[in-house]
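Presented below are the structures under discussion, each in the form of C-alpha cells.
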Structure I
Amino acid sequence: MIEVKNVRKWIQNGARRVDILKGIDLTIPAGQFVAIVGASGSGKSTLLGLLAGLDTPSEGEIWLDGTPIHNLAEAELAEVRGRKIGFVFQSYQLIPTLTALENVLLPYELNVNGNGLKQARRLLEEVGLRDRVDHYPVQLSGGEQQRVALARAFVVEPPIVMADEPTGNLDSTNGHMVLDLLLERNRKSGTTLVLVTHDVDVASRADRKIVLKDGLIVEDSLMSAGAVAASEPSHG
C-alpha cells in the first residue's frame, strides 16, 4: 500500500544544509496500523507529510497504492491525495465558516461525483455528533472538533488514513474517545492507518511501531501476533 525507497529530506539554510530525513526505506502493507514515534525533531511529522503528499522528498521514491507520488505535479498530487488519503491533523483544521456537516462533506464534493450527504450524516452519527451537524467549529469543544475531523477523513472511503498527533490537543478522556473512534472506523473500513504520536499508550495499540531518531529508523517492530499476518505480502 505504501512503499518508501531511500527517502531523504533536507532544507537549505544559506550555505548550510539541514538534513531532516537521512535515508528512509519502508513498506506498509494494506490494512496495517502503524505508529511512528520519536522525540521532537526526529523527523516523524516530516515523514508523514511526505507520505501524504503534503511535501516532496529531496531524494528518493514514495509509492502510494501503486502510484509514484514523489515526482507528480501539484495538480496530480492533489488528485491522488483527494482520492487515496484521509488526513487527521492535531489542530483539527476545520473551516470556521462551515458547519460540522459541511466540513465533513467538503472532501466528497471536491473529489467524488454524486451526493455524499447521507454518508456524511452517517459518519457524524457514528462519532456521536448527530445533534451537532449544524454547529460551527467555534460552537464545538476540542474533542467534538476532532471527531468532525475523523468523519471528514473517512467520508470518501480512502484506502489510507494518516493522523498527525490526533490526540495531542485533547485531554485524556477525549483523547481515548477519539483514538477508539479512529481505530473502530479503521477496522470497519479495512484502511491502512499511519499515525504519528508522542503517546506511548496510543503507540501500544498499533500493529507495528516505527521509531525515528535523528532522521533515521532505529526500530521497526511488530506489536502483536495479529500484525505478523498483516505484514506478510498479499498474493490475493
Structure II
Amino acid sequence: MKKDKIEVTDETVGIICPVYAGEMPRMVRSFLAKASIQANYIFFIYTYGMSSSVAKPNAISAAEKAGIKLDYVNTIKMVDNYLPGFEVKNQIDTAVQKNIEGQIETVCRDIEQHKQNVHGINLFHKAGIAIIGNTMGRALLKGNNAKSYIVNDQCIKCGICAKVCPANNITVKDKVCFSDHCEVCYACLHHCPKNAIHLKNERSSVRFRNEHITLKEIIDANQ
C-alpha cells in the first residue's frame, strides 16, 4: 500500500475492503490506480454494515479506470463500527443474525469455483455513484476528519493508536496529534486500550474489534 510501484502476478488475486458511504476507502482507490495486477481471476469483496448501495458498480468502475478487469464482485454484511451512525453494542448483539460465517463460506465457494458475476454499469449505477459516492464519499473521506477527534485524560500515551493507523496519520509524544490524511477507519478509536479517543457525534462509547484478528497482526501489517 505504501509503495509507489506495485506489481502483483498470480493465478488468483483478491481485494477485500469495507464500504465507506457507497465508496471504497481512499487508499484502496489509490492502490488500484498504481497497482499492476496480472491474474487469470480477480475478485473484489466489500464488507459493510448498513448498506452496500452502489458499492459493486463503484468497484467495477474504479477497476476499469485502472485497467483491471474484475471477474467476481460481492459483499458480506458484518458488524458496522461507524460510530456516528450506530450503537456498537447493538451491532455486536445482532451479529449472529447476519450469518457472517455463512456469507463468507458462500463467497469462498464461489471464488474457489472461479464464478463469474460482473455485469455492465448502467445509467442508474452511474447516477448512484455520482450522488452517493462522489458527494457523500467526498464529505466523509476528506482527510482532516481526525482533527475533531477528542482525546480525554484517560490517555496513557501508549502509542497503539499510531501503530494501528494505516495512513500514518497519528503521532504520539507529549500528546496524541492527528494530521490531515485520515482514512476514517476508526482503528485508533476501536483499539485504544483506555477508550480515550472519541468523536463529538458518536452514538456509542462501546468499541469493537474483530475477535479473529489480533492487535499484533494489525500492527505488524501496518509496519
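Structures I, II were shown, and distance in nm of label points 7 Å out along Cα→Cβ at positions 15 and 39 at 1.0 was computed from II.
Please compute relative contact order in percent (Cα under 8 Å, 6 or more apart) for structures I, II and give me the label with the greatest value. Before the final figure, lay out each step's value.
Numbers: I: 28; II: 19.
Answer by largest value of relative contact order in percent (Cα under 8 Å, 6 or more apart): I.
Can you tell which of I, II yields -7500 when helix-only ellipticity at 222 nm (-39500 (n - 2.57) for each DSSP H run of 4 or more, over all residues; to 500) is derived from it? Answer for the origin of the read-out: II.
Here Rg and Dmax of the Cα atoms in Å, for residues 103-214 alone has been calculated and equals 14.4, 45, so which of I, II was it run on? Could the numbers behind the result be given before it?
Values: I: 14.4, 45; II: 18.6, 53.
Here the read-out was taken from I.
Values in this text are rule-based calculations from the coordinates and carry no lab data. Nothing here was measured: the structure is a model prediction, and the numbers come from that model. Cβ atoms are built from the backbone, for glycine too; each structure is taken alone.
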